[in-house]
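Q: Pasting the structures here.
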Structure 1
Amino acid sequence: MILAAIESNPILLKFLIIAFGVVIMGFLLRMIRQTHVIIYILTGVLIGPYVLELVPDTELISSLGSLGLILLLFFIGMEISLQSLVANWRVSVIGTIFQVILSVLVVWVIGQFFDWPLTRVLTLGFVISISSTAVIVRLLQDSQQMENRVGQNVLGVLLVQDILIVPMLITLGYISGAPTSSSEVILQVVGAVLITAFVIYLLYKKEVKMPFHRLLNKDHEIQVFFAFGLCFGFSAITGFFGLSTALGSFIAGILVATSKSTEWFHDSLYSLKVIFVALFFISVGMLIDVNFLIENWALIAALVLVIFLANNLINSAIMKSFKMSWGDSIYAGALLSQIGEFSFVLGNLAYFNQIINEYGYQMIVCVISLTLLLSPVWIKVVNVLTSRLSGRK
């Protein structure tokens, strides 16, 4: 009966393999105190199309995993103070813009030795300038540093990076020769203006009431669907305007935080967030071509090390310029040193528009994946080395 049910529904078998893969890998890696992010990525590598081939089709898992980013940004929005974020706008906006410019300049200098065209320089510069919201927020939550100065500065930078994804995508599409209609640009501008106005309204009101709040407080099942609809509803709205869907869920989270209703929203969607965020990182692991990684291990290892050092240095210098201590600046730089999940989108667009070839795309995928995988280790090492400078534990 069970085998017949599995054979008639192959999707069921995929999720069964994923569930047991995470449990087994979790038991093994938690014994050496590895984070869940590493557990998920290694599970994806193991069961993916390049190792055991237990789940050769990555499209479904990748699609579901993208929902994890939306839910993650929703939870981030619920946990931050809008007033604190706005008060710290200099670090978030000015710091992030300079960080992107410096990343592009670093790639440009390297590109002079290899005669890279401007399109490739901008692509790689944009790719390495984006950090991982999913990894960093999880680490900040686990270490209870979301509310301190380092956590708030890093979260502000992450938010602006996510916003800058849109102009980056437009820029890459334009320089590659791909047509960009004026109506799309106008729609994105209108969407950005409306979102800004809505955030200003929330900042002015300081506290708003959710519609049907009395009914919601008494009905848990309705709470689940209301929270689900609010999160993905705002994502759909920003998606309609050609903006990041994750940005929409983040704004929805801010709305929830402003309404002081975060507790039951958190309880309603937490389990869904865990599942979909896990699927995202599993899909990242499934993208890693182990054969390509082995054949090019020396170059990939060198690139990963250079990216960690360069991003750490750039972000540390920027944080220090805003009068943070050296210890906190270097630690914040380490938190932002990996390449983020949205860089996969940039790499895919560059490959689709023939800015990079298949070899370059596989190299980007491997390097991004490894920085995500090794990021907790890098951050922990830097934290130990710098904790004495700042008195941070």
Structure 2
Amino acid sequence: MNFGFTEEQDLLRSEARKFLAERCPTSEVRRIGEEQTGFCSKLWSEIAELGWPGLAIAEDQGGAGLAWLDLVVLLEEAGRYLLPLPLLSTSVAARAIREAGTERQKASWLPRLATGAQIGTLALYEQIDAAEAEHTKLQACRKPSGAWRLDGEKVLVPDAPQATLFVVAVRTTEGVRFAVVPADSPGIEVEAFPTMDLTKPMGAVRFSNVEIQDDMMLGGSVAPEGDSHTAVYERVVARATAALCAEMSGAAEANLQLAVDYAKERIQFGAPIGRYQGVKHPLAEMYQALESFKSLLYYAAWTLDERPEEALRYVSMAKALGNECVIRIGIDAIQIHGAVGYTWEHDPQLYLKRSKWSRAMYGDANHHYDQIASMGGL
């Protein structure tokens, strides 16, 4: 079986890289990150015109109808250029609606996400280090009128300040379900907070007596296709994790290239520092770690559509190895650059900050190693 990329996927990668190199160099990334809103509506409109937010949304719901692996290709390039836009968040929110929603709900919510008219994000966390379904405490109580009342708080919500639509994990009498909640609903309070990585705005979202109609609670009392609500939740988190891994891979590869280029240019003792074992051996080890991570990532993304029974295991394997890989590349790239790598004027510090953000999101390495062990019966 050929596990290489198709001609169409290679073309997608090439065109995305060309566009981002022109429209999102690091100077633009810095400018957007330093602005109060941390968001560029013009650049968002441009990628929406290219169809990126709807890449993995079905054609009959306004998207391109491509596979999750195609989205991984695109998000790798977004990570390479540290794209400071909610592309990942919107793609994941749309997938949650697709996984958990009825056909009517998909038709209602997905087209506007596909065109970028709505910016979505997934609100899972209520504790800093716990994204599993059993940790969901935000209550959704059914009212006599048939509507639902939401009370609680979500923390560490990606792109919360820019989102116009929250897909929220809630606790009901049937188990953990997802609710679609417009950001302008009465009773919602969004608190943005500063982060180390200026390209990844975060926030807390508080729900105080927020009322939503029944058609905004995804699915029915029975999960789609006979699954449990927990299984639907796990599939959504797995796809979100694989999408994040794609951004991690692209960012790590770009950071490694910065280190390689610097090792060729920096002259010490009459020769480029890349000639010395203390530099070239770490570079080789960084490359080997990255290639191993990418192989796991691509297979994990493929299983999400083609072999879902294997997906949770391989997604956890990819995230566990990816966490270790991107942190190592982030730190070693700084070391190879020396003191200038820490300075604001140089780019390695931007990628190190992204690696720190990515490591914790959707579980650190220890969490995913535990997941892998439990799947193996340990």
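Q: With FRET efficiency 1/(1 + (r/R0)^6) of positions 161 and 273 (r between Cβ atoms, R0 = 35 Å, to 0.05) coming out at 0.95, pick the structure among 1, 2 it was computed from. Please report the intermediate quantities before stating the final value.
A: Numbers: 1: 0.95; 2: 0.25.
Comparing all candidates, it corresponds to 1.
Q: Continuing with the same structure: If mean count of other Cβ atoms within 10 Å over residues 89-96 is computed to be 27.9, which of 1, 2 is the source?
A: Values: 1: 17.6; 2: 27.9.
Label of the originating structure: 2.
Q: Name the one structure among 1, 2 that relative contact order in percent (Cα under 8 Å, 6 or more apart) of 28 was derived from. Before the final figure, lay out the partial values.
A: Numbers: 1: 28; 2: 15.
Value 28 for relative contact order in percent (Cα under 8 Å, 6 or more apart) corresponds to 1 out of 1, 2.
Q: Given that mean projected area of the Cα convex hull in nm², derived from a single structure, equals 19.5, which label among 1, 2 identifies that structure? Walk me through the numbers before you get to the answer.
A: On the way: 1: 21.4; 2: 19.5.
Source structure for this number: 2.
Q: Match the computed value 15.2 of mean count of other Cβ atoms within 10 Å over residues 49-56 to one of the structures 1, 2, and report its label.
A: 1
Q: One of 1, 2 was used to compute helix-only ellipticity at 222 nm (-39500 (n - 2.57) for each DSSP H run of 4 or more, over all residues; to 500), and the result was -17500. Which label is that? Intermediate values should be presented prior to the final figure.
A: Details: 1: -26000; 2: -17500.
This figure was derived from 2.
Q: To which of 1, 2 does the computed value 6.4 (distance in nm of label points 7 Å out along Cα→Cβ at positions 209 and 297) belong?
A: Working: 1: 6.4; 2: 4.7.
Matching structure: 1.
Q: Figure out for me which of the structures 1, 2 the number 15.1 belongs to, where mean count of other Cβ atoms within 10 Å over residues 41-48 was derived from the coordinates.
A: This figure was derived from 2.
We did not get these values from a lab; they are worked out from the coordinates using the rules stated. Given the structure is predicted, the values throughout are model-derived calculations rather than measurements. Cβ atoms are built from the backbone, for glycine too; each structure is taken alone.
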